[in-house]
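Each reported figure results from applying straightforward, stated rules to the coordinates on display, with no laboratory input. Please read all numbers here as calculations on a predicted model, not as lab measurements. Cβ atoms are built from the backbone, for glycine too; each structure is taken alone.
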Structure P
Amino acid sequence: MNTEFFLARRLVARSKANFSRTFVVISVTSITLGLTIMFVAIAILTGFKKEIQEKVIGFSGHVQITRFTENSTFEPRPIEKKQPFYDKLKHNKDILHIQVFATKTGIIKTRDQIQGVVLKGVGSDFDWGFFRDKLKEGKIFRVSDTSRTDEVIISQKTADLLNLKVNDDLRMYFIVGEHTLGRKFRISGIFNTGLEEFDKLYVIGDIHHIQKLNNWTTDQVGGFEVILRRFKDMDRMGNYIYHQIGFSLDASTIRQLYPQIFDWLDLQDINVLIILILIILVSTTTIISTLLILILERTGMIGILKALGMRNTGIRKVFLYNAFYIVGWGMLLGNLLAFSLCLLQKQFGLVTLPEESYYVSVIPIYLNGWNILLLNAGTLFVCYLIFIIPSFVISRITPVRAIRFS
């Protein structure tokens, strides 16, 4: 009888060990997958927002300085190119570049198609970095202060709509007063940014054409585009620039110029927040279950330790250390898996998207050290709060009953 009882107890103990080991593996897997999903979701959201922001900035700069008007228009009143604030802004450490621009609405006409566009005139100080990266065919034209070029670059979307290609002639018509004036340009390059609303709208050309059409002098421009070193400084610098330029001029950030785009980007934060909450709830349930099973399995040990005089706090720490050991493995594997997936996507662009719907052709990834650090710190903190709840079960275990039923 004693032998059968001994074998039965060994069998039950082994079954319990296998049972708890299974739950530990499930917990590690849950934490690994949960952290991976959260890591990747944040990297994608950050990359997506950064990609769209850079595209909008490429067309407009971070801050635009124009003459103060009550309504936004593509036909701005001219301002002088030489401004007293220019040197002060140019030497500001937060400002990367300042460039002049002017815009004028027009119509492109081909044999069987017409398309309304905005001719954006740029000067010799224009930073071509953004459009050079987005160029699909042809080349960037050169703008001079002393001569005028008839070359322009258009978007792939406009080229497809009007059946145009590099080196084709482009005829545009403009309303000037009560007259309609035509100009013939030559397409030097075709770009594609993925922002369909902007690609269909803009044709990039020489600012001298707009000055000529509007009867401006060569010292008059439509405004200035200010490019900052950091996007996060935009609101602060927009307010600073506004107070430097005088009462007759206005400074508008791209967030103020295109609020619908940035409101849409802010809505994406809610999607990621929902994902994070769901992942936390699933992982929390698994972790609490595992810790409760570990505690209940070791009921006899808890009873013996209490009988020897160990306090609840000390016993609770033993299980918390064990739980953090499980979480540590899960976090390590989760970070390695997430980092590997992000690097693969960033390097090879394995997962693609319909560009006409999402403005990007591949899922963008941006790895920010602070985001990774905060995610891991937040995970540890949440796990600590979770572990406290089941660990209080220890205080309800009495030594006599624990030893008797162990």
Structure Q
Amino acid sequence: MAELPIGWLGQRGGTALATAFLRFMASHLRSGTLVVVDPDGTHRFGSGAPEVTMVIHDPSVYVSTLQQGSVGLGRDYADGLWDCDDLTTLTRVLNRGLRPVTNVQDRVGQVVGASTDWFRRFRPPTRHVDRHNIRSHYDVSNEFFALMLDETMMYSSAMFADPGMSLADAQRSKLDRLCTKLDLGPDDHVVEIGTGWGGFACHAAANYGCRVTTTTISDAQFEYASKRVVDDGLADRVTVLNSDYRDLTGTFDRLVSIEMIEAVDWRQHDTFFRTCAGLLHDRGLMALQAITMDDRSFERAKNGTDFVREYIFPGGCIPSIEAITRSVRRATPLTLVDVEDIGRHYAETLRRWHVNLLGRTEEVAALGLDSRFQRLWAFYLCYCEGAFLERHISDVQMVLAMPDWQAPMAVRDSTVPAY
């Protein structure tokens, strides 16, 4: 939401205007109930389930929300200016209520984007900025992520075969699905763009016998993954690099990138996919797991900002499937041969991560991460969980093939991929 010029009214007048306008907007809720408790009393908006209660401690929340949307709302939550009985449900209710507004913004973005892209293309982020953005998120603390994640240290959507499945087993299920789609075996040399903490590389090498070369530009992840490879006895099969993906050389049988493309600016999509194709031999396959947004929202969102982009993933850019396939077609000989939507699994993954942190607040604080940091991440995890539940965003596994790859029989079940 663009900043609105209400400051000329003065603090009291600006707060009154923002409060009145947001209450007017909330009065149009048609799916779900929002209860707002503020110094003026208790106010109910909308009807039916789900119902959520928001307690406003400081009316300045109305001003920052009107001016900055989710950026202001999330910051004020981190600062303790408001509370809520269920952040995920709040995100869902607001998402539904704002859908008519975002639909209009999407249509405007499609028109405006077409006329401004030519100029923006000449100013992509530099490698220095890319490395800074990655480090600002992933180098927070390996110990912090160990508290939030599970023993696999996978920081991406798991895949749950049933609701009672442990998070670690669901992550291994996701990894096995990717490995199966790539038909990995001992004769394959795999290159991975985006090491994380070494989860995929170690799993693939240990369970499928392949060699893996994996790269990251996070110093903390490089240190962790390098030690993990040695500790797991995989140093003869896994090589960890601290290098930009654009500096990779060689020819590989398979390529994997798991939720790394979200850190690639839209102006660098062609470079990313061109580099991937250049690392594969003519019979190669690429597996891409990516968070995605609706094709109709991409032109608006790619140059905008929201809470996650401002405070969690600076420089992030969630692609759409259309943006991915358009770039692949334009820059590579790759062909999309399989796509599977796994977004419904991400909401549960995020919920599990949030539960992990809620049970370890003292351990997180012992790392020097204060209550504001913890509230910021609670808002982030719930904000994203709600977005996945409402299908505002999703997650996909895509398989792309080089020209000489030969397709197997088209059969889909739990073990054999369909192409």
Quiz item: Which of P, Q yields 25, 19, 15 for semi-axes √(5λ) of the Cα gyration tensor in Å, for residues 51-154 alone, as computed?
Solution: P
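26 is what came out when relative contact order in percent (Cα under 8 Å, 6 or more apart) was calculated for one structure; which of P, Q is it?
Working: P: 26; Q: 17.
Only one of P, Q returns 26 for relative contact order in percent (Cα under 8 Å, 6 or more apart), namely P.
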Practice problem: For distance in nm of label points 7 Å out along Cα→Cβ at positions 27 and 315, the calculated result is 1.7, so let me know which of P, Q that is. | Solution: P
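If Rg/Rh (Cα atoms, Kirkwood Rh) is computed to be 1.23, which of P, Q is the source? Don't skip to the answer; put the middle values down first.
Values: P: 1.23; Q: 0.98.
Structure of origin is P.
Matching task: -14500 is the computed value of helix-only ellipticity at 222 nm (-39500 (n - 2.57) for each DSSP H run of 4 or more, over all residues; to 500). Pick the structure from P, Q. Each step should come with its number before you reach the end.
Details: P: -18000; Q: -14500.
It traces back to Q.
A value of 19.5 was computed for mean count of other Cβ atoms within 10 Å over residues 43-50; which of P, Q is the source structure?
So the calculation was done on P.
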Self-check item: Which of P, Q yields 0.30 [FRET efficiency 1/(1 + (r/R0)^6) of positions 219 and 355 (r between Cβ atoms, R0 = 35 Å, to 0.05), calculated]
Solution: P
Self-check item: Comparison of P, Q by FRET efficiency 1/(1 + (r/R0)^6) of positions 211 and 275 (r between Cβ atoms, R0 = 30 Å, to 0.05) - largest value held by
Solution: Q
